[in-house]
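S.K.: Below: a set of structures, written as C-alpha cells.
Any read-out appearing in this document is the output of simple, stated calculations on the displayed coordinates, not a laboratory observation. Note that this is a predicted model, so its numbers are computed, not measured. Cβ atoms are built from the backbone, for glycine too; each structure is taken alone.
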Structure 1
Amino acid sequence: MNCPNCESEDVILFHNKVWSMSEGKVYKCNQCDLTFINPIMSIQEEHEFYKNYTSHVKERGAIIRNSVEEFHEKSKNNAKERFNRLKQYFLNKKVLEVGSSTGAFLSLIDTCDTYACELSHDNLNYSKQFITGKAYTSLDNVDVDKFDVICMFHVFEHIRDPIDFLKKCRALLNKNGLILIEVPCSDDPLLTLFNCNEFKDFVFQPMHPMIYNEKSLDYVFNKAKFNKVKSIYYQRYGLDNHLSWLNNRQPGGDIRFEELFGLNVGYKDKLEIIKKTDTIFYIAELSCDK
C-alpha cells in the first residue's frame, strides 16, 4: 500500500476500524505523517453517502436542525471563535468561502467583498443576505476575477484529491493571495496522549478520507505550490469532554464533568502550546514559482 499523499510505501496500520465501514482501516504514513482511510469510497459510493448525509449525522449523535435559521444561530459561536483567531487576514479583502454553509463566518467579515460556495441550496440561498458578491454551488462554476483569500472550515478533510483541489484554488487567487483552512488534527490528544480506542472508532469516518497534522499539510500544500505562512493550533473541546471519553468511552459528553471542568481554559491553552490539539488552522500563500 502507498500513501495517497506522498506515495511512500512506509505505511503502518494505525487503527483497524472505521465508523460505519465493515472493511475500513486507518493507516499512517511514516514519511509525510498523513493519517488516511482505506479503502476510500468510490465516487458513486460517495454520491450515495452524501445523499443520506443527514441520517449519517443523526446516527453519530449530532443535533439535527429544524430549520436553516436554527442551524445558522447554532453556527454563530464557532464562527466567532474562528474570526477572533483569524481576523487579521480578513480586512478589506476579496474573499471566497468554500463550504460556506449558512454564511455565519461571512456575516462577520463585513469589511470584505464576500462570495460563497456551498453545495446545499437551502444554506446557499440563506447565506446570500451576508455576501456582497456571487454565490456558487461548485468551485468549477466560479466566474469572477481572482480573490485575495480563499477560506474553508472543516471542508478540506472531505476532499478525495487534495492536491488537484488546491490547484483549482490556486488558479482563483491573486498574486499575493492566501488560502486558509481549518481541519481536524491527527495530533488530537485523545489520539496521541490518551490513545482512546473508542474515540478512534468514532472519529475515523468515511467522509474524512484524510486526516492531517502540520507535517502532512506542509507536504500537500508544497506539492500544490503553496508556501506556509502560519499554522495555528486550536483546541475546541475541553477537559470535561476528554474526561467523558476516558470515563464513558462514548460521545455525548457528561454533565458532571461539564459542571466541574467546563470553564477550564488553561487546559486548552496548554494543549495549544504543546501542539496537541483536535483542530489546526493552516494559512498558505502562492509560491513565487507557481
Structure 2
Amino acid sequence: MHKSVQDIINMKKEKKKISVITSYDYTLASLCDKAGIDVLLVGDSAGMVMLGYENTIPVTMDQMCMFTEAVSRARTNSLLVADLPFMSYQASIEDAINNSGRLIKAGADTVKLEGGSIMAETISAIVDVGIPVMGHIGLQPQTTMLSEGYKVQGKTKDSALKLIEDAKELEEAGVYSIALEMVSHEVAEIISDTVSVPTIGIGSGVNCDGQVLVVQDLLGMYEKIKPKFAKRYMNLSEDIVNSITNFKKDVESSTFPAEENWFSMNNDELKKLREQIGS
C-alpha cells in the first residue's frame, strides 16, 4: 500500500523529514520508489529534462498525463503528485477541476499548481471535489521567469510578508502541503513554523519539512542547467558517455557482440541447412 496524503501530513506532526524526488519515467521512478522515497513528483520540468524545451511553458496536459501514467506504473510505496502545466488551470476553475481530474485518472494521487493567494479560490474548488492539492509559492517557473527570471524570493521585508500571507491563504484554501521554491531560508523557516501543513523546500534551506530534487540532477545526468540548490550525488553523465563510447569502440573492433551475446543453431540443423543451400 502506497503512502497517502494523511501519511505526509502526519510526518510533519511527528517531525519526520519528507523526501521528494521529481521523476518522469518508469525506469528511474521504480528505482526511487524502491529506495523508499516518500513522494514522487511528476513535474512539468519534464518539458526541459525529458523533452528539451527551454522552460516549462510549452508542456501540455497530454504530455503530463503520459509522464504521470509511466510513473504510476512504477510506484508501489510513494505518494504520487503531478504538476498542472501552464494554462491548464489559470483560465477558469472549470479548467482546473477538469485537468486535475485527468491527472488523477492518469494515476496521480494529488496535483500541484503554482500561485499564492490569487489561486486560493481555484485550489478550494479542486479540493471541494475531492482532489488533494499541493501548493507552490516562491519562484514559480511557469510565470515568475516571464517578469523576473530565476531569482531568490523573500529577500526583502515586503516580499517576505507576501510569501507568508500566501502560505496562510493556501492553507486556508485546503492544500495539504506547500512547495517553497528558491525562498530565502529565513522566510522558509518562518513559513514552515507558521502553517500546519508540510512545506517542501526547493532551494529554500534546511528548515522546510521536506526536500525535493530532480532525479536527473541528483544523479548528474542533466547538464544544461545546474542550479545551486541541486546537490549531485553522482556524475552519471560522464559514466554514461564513457560506456556508450566503449560500446562504439567494441562495435567497430567486432569485440561486441561476443559469443556469450549471440544465439546458435543446433549443429545438425546447421549441417542440413548448408546442404540444402549448397554451402
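S.K.: Hey, FRET efficiency 1/(1 + (r/R0)^6) of positions 3 and 131 (r between Cβ atoms, R0 = 30 Å, to 0.05) derived from one of 1, 2 reads 0.95; which structure? Please list the in-between numbers first.
M.R.: On the way: 1: 0.20; 2: 0.95.
Working through the options, I get structure 2.
S.K.: Quick check: 19.9 is what I get for Kirkwood radius over Cα pairs in Å, calculated from one of 1, 2. Which structure matches?
M.R.: On the way: 1: 19.9; 2: 20.5.
Of the options listed, only 1 reproduces it.
S.K.: If you don't mind, another one. One of 1, 2 was used to compute helix-only ellipticity at 222 nm (-39500 (n - 2.57) for each DSSP H run of 4 or more, over all residues; to 500), and the result was -9500. Which label is that? Display every interim value, and only then the final one.
M.R.: Details: 1: -9500; 2: -13000.
That value comes from structure 1.
S.K.: Here's a follow-up. Output the label of whichever structure in 1, 2 has the greatest value of distance in nm of label points 7 Å out along Cα→Cβ at positions 83 and 179. Intermediate values should be presented prior to the final figure.
M.R.: On the way: 1: 2.6; 2: 0.6.
The maximum falls on structure 1.
S.K.: Hey, volume of the Cα convex hull per residue in Å³, for residues 75-210 alone derived from one of 1, 2 reads 106; which structure?
M.R.: Working: 1: 128; 2: 106.
Matching structure: 2.
S.K.: Continuing with the same structure: Using the calculated result 18.1 for mean count of other Cβ atoms within 10 Å over residues 35-42, pick out the matching structure from 1, 2. Before the final figure, lay out the partial values.
M.R.: Numbers: 1: 18.1; 2: 22.8.
Source structure for this number: 1.
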